[in-house]
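Several structures are given next for inspection.
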Structure I
Amino acid sequence: MPNRRTTFRRQTLDFPGIAQAALPHLEALCSRWLPGGRRIGQEWTCGSLRGEAGGSCKVNLRTGKWSDFASGEKGGDVIALAAAVHRIKPAEAARKLARMLGMEGRR
């Protein structure tokens, strides 16, 4: 009999659906994940993906696209941002976001 963890890993994740569902919460997520930053127009701006103050890392709060211009890291959605900030794999980031958003088991 497979354990719950194995079963959960085998579920197909709806990456686009999870990323889209997270967009309305992106500013709050950025303030938690990148606490040294601040909103400037439609972007969250901070020093890096470690969350310090500065201006070389930007997250578009409408689209979820982001770039750390100092390191060259960039991504196209909230899942990629979560993975980069927390240094985890995208699938793990998607699962964590899905749990936060009450979307567990969404296929």
Structure II
Amino acid sequence: MSEIEIYKAALKQWGPDAQTLMVFEEMSELQKELCKSARGAQNKKAIAEEIADVYIMLGQMILLHKCAEEVEEQKARKLERLEARIAADVERRQHECRDCGWVW
């Protein structure tokens, strides 16, 4: 089965309501692992596993809500905005004193 076929089968098997709740659970598990990492845990494998789970659930939500095109449009828009913010920050830092942080 293809990735999309697997998403469709999961939505059919467990239903949209259960899979929507599962998104919350998987995001919570990822949040937990990221918090552990922030406290110094060496849990790269657990983080990767939870990211994969969230990624799979988001694929199901994109399919369920028929919003693949909209997601791609928003992603492109937000990446452009992030790129502009990064460039502005780089520009700002070029005028920042490395010793005291004063910006001019």
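Overview of values
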item: Which entry (I, II) yields the derived value 1.5 for distance in nm of label points 7 Å out along Cα→Cβ at positions 13 and 85; result: I
item: Origin of the value 16.9, where Kirkwood radius over Cα pairs in Å was derived from one of I, II; result: II
item: Parent structure of the calculated result -27000, given that helix-only ellipticity at 222 nm (-39500 (n - 2.57) for each DSSP H run of 4 or more, over all residues; to 500) is the read-out and I, II the choices; result: II
item: Label whose coordinates, when mean count of other Cβ atoms within 10 Å over residues 69-76 is calculated, return 10.8 (choices I, II); result: II
item: Highest-scoring label, criterion being Rg/Rh (Cα atoms, Kirkwood Rh), for residues 37-76 alone, among I, II; result: II
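Every read-out reported here was derived from the displayed coordinates using simple, explicitly stated rules and does not represent laboratory data. These numbers were taken from a predicted model, which means no experiment stands behind them. Cβ atoms are built from the backbone, for glycine too; each structure is taken alone.
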